[in-house]
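Take a look at these structures.
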Structure 1
C-alpha cells in the first residue's frame, strides 16, 4: 500500500513539473501568434531572452538581447510603460520565469511569440 501511495505522489510531482511552468507562463504573459506579434512590434519593447551566442547567430530585426539567466540584472533596461514582446527559439523554456519576474517588476503587458524564432517568418538579422 505504501508503495502505491509513493508511486501516486511521484506521478503527481512529475505531472506538476510539466503543468506548472505552462500555467505560470499563461498567468503572467499572453502567448500570441506571429501576425499579432508583428502588429505590436512598433509600440512595444522587443526582447530576445536566449543566450548571447544564439542572439548573435540570428535574431528578429530590432530585438534587444536580455538573456533569461541575466534578467534580474536587466530589469532596469525595461520600461514599465510599454508592452514587452519576448521570444525564445521554439518551446518556451525560460519564458515562464522571465514573465513572472517582469510582471513582478511592474511590466503590465507581456507577450510571448508562439513557436518562437523557429516559427518567425518576418525579418531577421544574422551573424552579428
Structure 2
C-alpha cells in the first residue's frame, strides 16, 4: 500500500478513537467498563480490518486506543471531539466502507451500553452518528 494510503488509514483509526471517546464522554465521564469494552472490541474486531501498521510496527487499529487515552488524559469536550470526527468523516467518506461504518456503529453502541446501559446523552450521539452514516 502507498504511504499516503497508510497515512489515511492511521488518520481513520485516530478519528475513530475520537468518535469512541465522544460516545464514552457524552455523559461527562468515562467509566472503566467503557474503556474495557473499547479495548475488547479493538482486539476482537478492529485488528482484523486490515494489516496496516503504524510507524512503530504496531497494528494501526491500536491508534483508536491511543487517541482515546490521550483525549481522556486531557479531559477533552465530547461535543468538540465529535464535531472533529464528523468533519473528518465528511472529508474522507471514501474511507468509510459499509464494513467500517457497521463496525463503528456497533462499537459505539457497545461502549454506550457498557456502563448501566445507554443514557440520554449517549443515545442522542448514537442517533447523530446513525444519521451521519446514512447520508
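Computing helix-only ellipticity at 222 nm (-39500 (n - 2.57) for each DSSP H run of 4 or more, over all residues; to 500) across structures 1, 2 gives -22000 for structure 2. Each of the structures 1, 2 was assessed by volume of the Cα convex hull per residue in Å³, for residues 6-77 alone; the largest value belongs to 1. Set 1, 2, criterion distance in nm of label points 7 Å out along Cα→Cβ at positions 30 and 70: the highest-scoring structure is 1.
Quick check: -0.35 is what I get for log10 I(q)/I(0) by the Debye sum over Cα atoms at q = 0.10 Å⁻¹, calculated from one of 1, 2. Which structure matches? Label of the source structure: 1. If relative contact order in percent (Cα under 8 Å, 6 or more apart) comes out at 33 when worked out from the coordinates, which of 1, 2 was used? Source structure: 1. Tell me which of 1, 2 gives 22, 61, 17 when you compute P(r) over Cα pairs in 10 Å bins from 0, in percent, for residues 54-101 alone. Label of the originating structure: 1.
When mean count of other Cβ atoms within 10 Å over residues 46-53 is compared over structures 1, 2, which one is greatest? If we compare mean count of other Cβ atoms within 10 Å over residues 46-53 over 1, 2, the biggest value is for 1.
Coordinate-derived values only; no laboratory data. Note that this is a predicted model, so its numbers are computed, not measured. Cβ atoms are built from the backbone, for glycine too; each structure is taken alone.
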